Structure 1
Amino acid sequence: MTDKYRIITSGRLARDFHERIKEYAEAENICIDYFESIDQETLNEYNALTAFTLPRNLDISHILWIHSFGAGADAFLERDDLNEDIIISRTVGNMGRKMAEYCLAHILAEKQNLYELYKQQKSGVWRKVVNEKDNKNRIAVLGTGNMGREVARLLSGFGFELLGVNTDGRETPCFVEVYPACDFLAEPPEIDILISTLPAAGKNENMLSGKFFSNFKNLHFINVGRGGLVEEKTILDSIEKGYISRATLDVFSSEPLPASSRLWMNDSVYITPHQAALTDTCDIEVSFKDVFESLQKNQRSEFFIDTAKGY
């Protein structure tokens with residue numbers, strides 16, 4: 001660990017974060033400066049960075065610590081100018097709870113036929129809608145990290161049965177059973193809802209195939225992780241074949257989702273603009289403090305990212 005981090009912050013939420021962290025920084029003797037925009041000469045004076053992203057034309061090879069304002073750090077991990085000794089950490093805060101609430105809202109909306117009832121309202125129709133899918137109570141969550149655990153914790157309190165999926169099938173709190181990813185993909189158990197909280201990582205790219213979805217009938221698929229997990233065509237084909245009855249999508253391979261995408265007009269697809277767990281300055285502050293204090297003690301924080309794995 002370096003004796004002293006000189007931290008620069010810029011971009012969305014940076015000004016608010018700087019104001020919020022100022023008192024803590026003074027108490028801990030942290031050098032942290034906010035800039036509305038950054039040039040290379042200014043950046044060279046610092047060895048640490050806190051932000052959502054940084055322009056590609058700026059060289060960050062001298063930076064020793066990056067704290068991402070987001071739950072993921074794709075914008076930094078995809079760069080080819082990272083220092084070989086770089087430490088990258090991420091923001092969590094209350095974002096897991098927000099993501100869990102998003103999933104719960106859409107699950108209950110389906111169970112209560114709220115989408116169909118709202119369409120009736122717009123047409124001035126008074127007709128009861130019988131819920132023929134009220135038995136959808138078995139949920140699998142791809143990813144049992146902080147986000148996945150929060151999703152499971154909240155949903156289990158509403159009577160849902162939560163199954164987890166991670167790399168090696170290790171037991172994780174809040175899940176009644178956990179499957180190794182390779183086993184789950186090859187022969188998935190019977191489930192009604194599939195939620196992905198997986199981060200962007202090479203091995204997750206196009207992880208869910210049409211063959212995988214063919215194991216289901218009328219599945220509600222919710223993606224709040226990263227869009228690269230499944231191809232758009234796979235989702236649409238699976239809907240057409242009855243494998244997926246509803247796709248609730250907050251993330252996409254290309255964002256914003258292009259106007260030409262066929263997902264927009266599909267009645268079984270529900271789209272939100274990557275806002276299932278919006279970052280706020282409180283989330284950043286809590287995670288930043290945890291990471292900084294871990295660095296001071298030469299300890300590993302749970303918010304550190306394994307740069308080789310991407311999460």
Structure 2
Amino acid sequence: MPLSQVTVKAPATTANLGPGFDVFGLALQQPTDKITLTLIPEGIKIVVSGLSAATSATAPEKSPAGVVANHMLQEFSLKAGVKIEIERRIFPSVGLGSSAASAAAVAYGLNHMFNLKLDNHELIRLAAKGEVASAGSEHADNVSAAICGDFIIVKSYKPLEIVNLKSPPNMEVSIAFPHMATPANKTKKARSVVPKLVSTDKLVHNVGKAAAMASGFATGDVDLIGKSMLDAVVEPARAFLVPGYQQVRENALRAGACGVAISGAGPAMIAIVNKNKADAAKIADAMKEGFESAGFEATAFATRPGGGVSLMEME
């Protein structure tokens with residue numbers, strides 16, 4: 001018999017980290033969303049509370065959570081419905097993986113509710129389907145980090161293969177984002193400006209930086225991770241979408257950040273910090289000032305790499 005209710009905690013995530021477009025992802029300790037799944041006789045019902053609840057999609061076909069739930073109910077012939085209650089504490093539409101958190105939580109929660117015995121690989125495959133609702137395509141960087149925790153590398157999409165590495169214990173993350181209106185299809189727009197053709201020198205640059213970053217995680221070298229956050233392909237094309245981009249970047253580096261990049265599709269920006277050398281909270285404040293210099297109020301905070309989705313309650 002399936003469980004009647006499960007509650008899952010899902011983390012915010014950041015993707016790309018500079019040179020790793022659609023390949024690198026990192027789970028964050030804070031903020032997190034709380035998602036409760038309740039068994040109902042049929043159908044899918046979505047209720048959203050918390051941040052931007054009034055403007056959140058609740059139609060199952062337009063919600064990442066609803067898309068994943070519908071797919072799993074059909075794929076595994078589950079003769080039931082589910083009510084999905086999302087308590088949103090991850091700032092939506094800023095590049096911190098809010099949609100991925102919902103998608104990952106539903107995949108993880110239904111796996112427990114119906115005792116499907118799915119491994120992380122299968123959960124990622126299913127959760128990635130939810131990204132179609134927000135990004136227009138199945139990309140696995142955010143959902144992989146949300147499920148596995150810490151740093152992930154999407155080694156391959158076909159077949160789906162993920163490498164999961166622990167983050168260095170002295171690594172912290174500073175985050176800031178401007179208070180600005182973003183379109184409902186913000187991620188799709190950000191993906192539309194990605195260059196279709198790449199010169200050999202830019203290819204070599206990004207491969208080198210991405211390889212160095214992976215090496216930094218493997219060896220626990222925070223400074224190497226930060227210094228590798230330099231993208232010659234995607235970020236230069238997206239920078240105009242982030243007001244104050246250059247000032248935020250300069251402020252973070254001046255305050256002691258190891259490296260800076262746009263978080264996912266933005267407009268949030270992240271800085272990697274070696275806590276033995278700099279204060280992540282002060283760097284976040286410096287980034288906030290960068291956005292304010294462009295005429296925007298901003299939110300800033302410091303956090304650490306964190307774990308993946310986890311079960312809070314079940315009955």
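Taking 64, 45, 34 as the value of Cα extents along the principal axes in Å derived from one of the structures shown (1, 2), identify that structure. Mind showing how you got there, number by number?
On the way: 1: 64, 45, 34; 2: 56, 39, 39.
Derived from 1, not from the others.
Here semi-axes √(5λ) of the Cα gyration tensor in Å, for residues 153-200 alone has been calculated and equals 26, 23, 13, so which of 1, 2 was it run on? Please list the in-between numbers first.
Values: 1: 18, 12, 11; 2: 26, 23, 13.
This figure was derived from 2.
FRET efficiency 1/(1 + (r/R0)^6) of positions 129 and 217 (r between Cβ atoms, R0 = 30 Å, to 0.05) was computed and gave 0.90; which structure, 1, 2, did it come from?
This figure was derived from 1.
When relative contact order in percent (Cα under 8 Å, 6 or more apart) is computed for each of 1, 2, which one produces 25?
This value belongs to structure 2.
If mean count of other Cβ atoms within 10 Å over residues 49-56 is calculated from each of 1, 2, which structure is the one that comes out at 18.6?
Matching structure: 1.
All of the numbers you see were taken from the coordinates with simple rules; none came from a lab. This structure is a prediction, so every number in the text was calculated from the model and none was measured. Cβ atoms are built from the backbone, for glycine too; each structure is taken alone.
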